[in-house]
1. Ranked on Rg/Rh (Cα atoms, Kirkwood Rh), for residues 109-220 alone, which label among P, Q comes first with the largest value?
2. Given a value of 2.8 for distance in nm of label points 7 Å out along Cα→Cβ at positions 53 and 341, point me to the structure among P, Q it was derived from.
3. Quick check: 17.5 is what I get for mean count of other Cβ atoms within 10 Å over residues 301-308, calculated from one of P, Q. Which structure matches?
4. Here helix-only ellipticity at 222 nm (-39500 (n - 2.57) for each DSSP H run of 4 or more, over all residues; to 500) was calculated and came to -5500; which of the structures P, Q was it taken from?
5. When you work out volume of the Cα convex hull per residue in Å³ for each of the structures P, Q, which one comes out largest?
6. Work out the source of 13.0 here, i.e. which of P, Q gives that when mean count of other Cβ atoms within 10 Å over residues 117-124 is computed.
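Each value in this text was obtained by applying a stated rule to the coordinates, not by laboratory testing. Since the structure is predicted, the reported quantities are computational estimates derived from the model, not experimental observations. Cβ atoms are built from the backbone, for glycine too; each structure is taken alone.
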Structure P
Amino acid sequence: MTENDQTGEEAVPAAALPLDAWHRAKGGRMVEFAGYWMPIQYEGIMAEHRWVRESAGLFDVSHMGQLLISGDGVAEALETLVPGDISALKPGRMRYSLLLAEDGGILDDLMITNEGDQYGIVVNGAVKWEDIGYLRENLPDDITLNHNEDYGLLALQGPKAVAALARLIPEASDLVFMQAIRATWQGHAVGLSRSGYTGEDGFEISLPNEALAAFADALCAQPEVKPIGLGARDSLRLEAGLPLYGHDLDEEIDPVEGDLAFAISKRRREEGGFPGAARILGHLADGSPRKRVGLLVDGKLPVREGAKLFDGEEEIGGVTSGGFAPSVGAPIAMGYVPRDHAVPGTAVAAEVRGKRVPCTVAAMPFVPHRYVRKQGG
């Protein structure tokens with residue numbers, strides 16, 4: 001049952017992405033996700049997961065919102081809504097940040113890029129319309145916000161991604177993690193960044209909707225590249241310890257609780273000035289009451305979202321994401337526990353179908369990140 005069903009409202013049918021026919025022709029099994037029909041798998045989740053870890057996988061993430069924000073004082077205006085040091089972000093650089101509610105809860109996590117004459121922001125597909133409304137309501141009237149619906153977004157992820165992409169866009173090999181450039185492909189303007197959501201090296205590529213299929217075909221013609229679905233995207237990001245908004249993060253959770261304190265820049269920690277600063281800075285100083293942690297599961301039974309966590313007979317928290325991790329060879333999960341249970345090595349138990357499954361709090365990521373960073377940086 002959807003939320004709309006529960007409220008008596010008419011359910012909104014899922015929309016088709018620009019590459020819908022392309023996915024179906026490739027054998028993609030389509031499911032509804034974030035209001036769109038999207039491929040959950042092609043060959044199979046396990047095989048696709050391993051292919052990305054060993055070679056390069058192509059993901060369609062065009063459901064995400066691509067926003068362009070410009071105007072005098074735009075960086076300072078954004079800093080009234082996020083805890084990052086946007087003013088210090090140099091052209092061609094990106095920063096992970098968080099859109100905060102008035103009380104410091106997380107409305108979304110997002111990527112902000114200084115494009116020189118404007119800032120590009122990529123927001124999650126499931127909440128992009130809420131984000132757009134919130135930004136328009138809270139940014140000054142002289143700041144311009146455009147939702148770039150004419151462009152799709154592809155992600156090419158894996159250790160061989162750079163070799164494959166550089167044959168089409170040679171400048172790709174010049175980038176390092178969290179750098180972005182504007183490029184061209186067959187006369188089309190392309191936004192290119194070295195970033196992603198798998199823990200592997202990789203790129204996100206923004207290009208016009210009419211060029212998406214031809215570009216995807218050109219990439220999949222490379223021997224390193226195969227199309228990859230949502231299923232492997234989820235298991236890859238879980239192994240990388242990366243949260244999914246609406247599951248591991250929401251309006252009730254602040255950045256410190258969500259184990260995202262790194263997104264709060266040093267200057268902003270000193271100056272504040274972002275929503276919920278008193279709560280968030282208090283948690284930075286004194287510790288938050290709960291924390292997002294990784295969980296190694298004892299045995300082969302997967303522990304899924306919604307499972308309750310226990311210390312003995314006391315319920316202490318809950319699982320927010322979980323499943324089998326192909327690269328680990330065992331089930332893993334992430335969830336929230338009280339601060340005194342968040343130390344790696346702490347034993348807890350998850351309740352699955354009335355049975356208690358032993359788990360151990362673990363440091364994340366479960367699989368090391370393999371981002372290509374600047375030498376000496």
Structure Q
Amino acid sequence: MRILHVTDFYLPRLGGIEMHVSDLTGRQRAAGHEVSVLTSSPGPDEPWVTRLRSTARLKHALHPAATVKGVRSLIDLDADVIHVHVGVLSPLGFFVARAAAHRGIPTVVTVHSLWVGVRALMKTFDAFGGWSRLPIVWTAVSDAAAQPLRGILGPGHEVRVIPNGVDQADWRARRQTGGHPASTLPDGKHVVGQRPVVVAAVMRLSQRKRPFALLRAVRRAQHHLGTGQRIHLVVAGDGPWRTVLEAYARLRGMSGAVTFRGRLARDQVRELLESADVFVAPATRESFGIAALEARCAGLPVLAMSSGGVREFVRHEVEGLLCEDDDQLAASLARITRDEALRRRLHDHNLTAETRVGWQGVLTMTEQAYEAAGAAAGAASPSVEVA
């Protein structure tokens with residue numbers, strides 16, 4: 001099968017869409033499919049990736065010239081199915097999906113974001129673009145992401161839930177169960193006295209991921225704990241807020257309790273998770289949470305907000321602790337730091353219990369969506385798109 005993935009956001013930019021499309025592409029290619037990626041994200045050349053560069057100086061994933069080029073490129077691209085990946089602001093994805101469906105090409109659109117608080121905007125967008133009236137198969141990465149999408153598309157539209165995939169064995173393979181060295185932290189720093197409980201976070205340092213809320217929660221949790229037990233937060237990831245976050249930590253006297261590791265390769269993330277005690281995900285509008293899923297597969301108890309997609313693979317008191325607000329997040333951090341038996345129980349469960357979002361099931365559900373898109377395109381009468 002010839003599969004074309006279309007995404008505004010792709011590697012080397014880091015994020016859930018970027019990693020999922022890369023992993024999905026690799027697995028489909030390994031299964032014998034002819035797979036390529038069309039993206040407006042700048043980056044290095046790759047044989048199967050077409051990057052829609054603009055002659056303008058602005059080199060950013062969101063560029064109107066790239067969107068026009070993407071729609072025009074459908075004339076030359078030969079694909080059996082087009083799989084489009086979108087967030088809220090994904091002009092390339094939306095307009096290529098519209099053009100492909102108009103041309104009678106089987107089209108699947110996967111929504112990777114929570115469309116909460118943007119219903120009026122997306123309904124207006126659809127009223128002019130007509131996406132809900134086209135033979136597109138819609139999917140979302142979680143039921144949390146699917147629910148607002150169903151409300152926007154309206155009655156009669158099926159939204160399939162196809163989660164991001166994970167290789168559970170790959171993440172649990174090197175997880176150590178015998179504790180940690182008493183005198184070192186995951187970043188190699190020497191510790192005098194009792195080793196702190198290491199809390200790991202893997203995120204893009206931007207407003208949507210709520211890194212400031214995380215720092216405040218750690219600070220409040222440490223206040224609850226007093227001097228009896230310490231927390232050391234290790235943050236993997238980069239983004240526009242990193243410099244401000246580092247300054248905030250210094251001003252609040254947290255420099256010794258927080259380490260910003262910057263962007264880490266996947267093997268380095270594995271090493272971080274292997275040496276950590278707990279994983280925390282502070283975002284309230286997380287459509288899925290692949291980093292939290294990887295940590296759960298590595299055996300870490302997961303602390304997360306209950307409002308997002310993480311709750312679909314983390315149950316309260318089973319795989320981790322789910323929090324309603326930032327007060328509960330701080331209290332839960334203090335509780336799990338203090339309670340070694342709780343950490344051990346959650347760890348042992350996560351390291352042995354299977355998750356339902358393994359790659360084989362994800363690939364099967366994806367191929368079923370492609371078959372449905374082919375049937376929908378065949379049943380629809382192709383129309384001529386007016387440029």
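1. Going through P, Q one by one, Rg/Rh (Cα atoms, Kirkwood Rh), for residues 109-220 alone is largest in Q.
2. P
3. Going through each structure in turn, the value belongs to P.
4. Structure P accounts for this read-out.
5. P
6. This figure was derived from Q.
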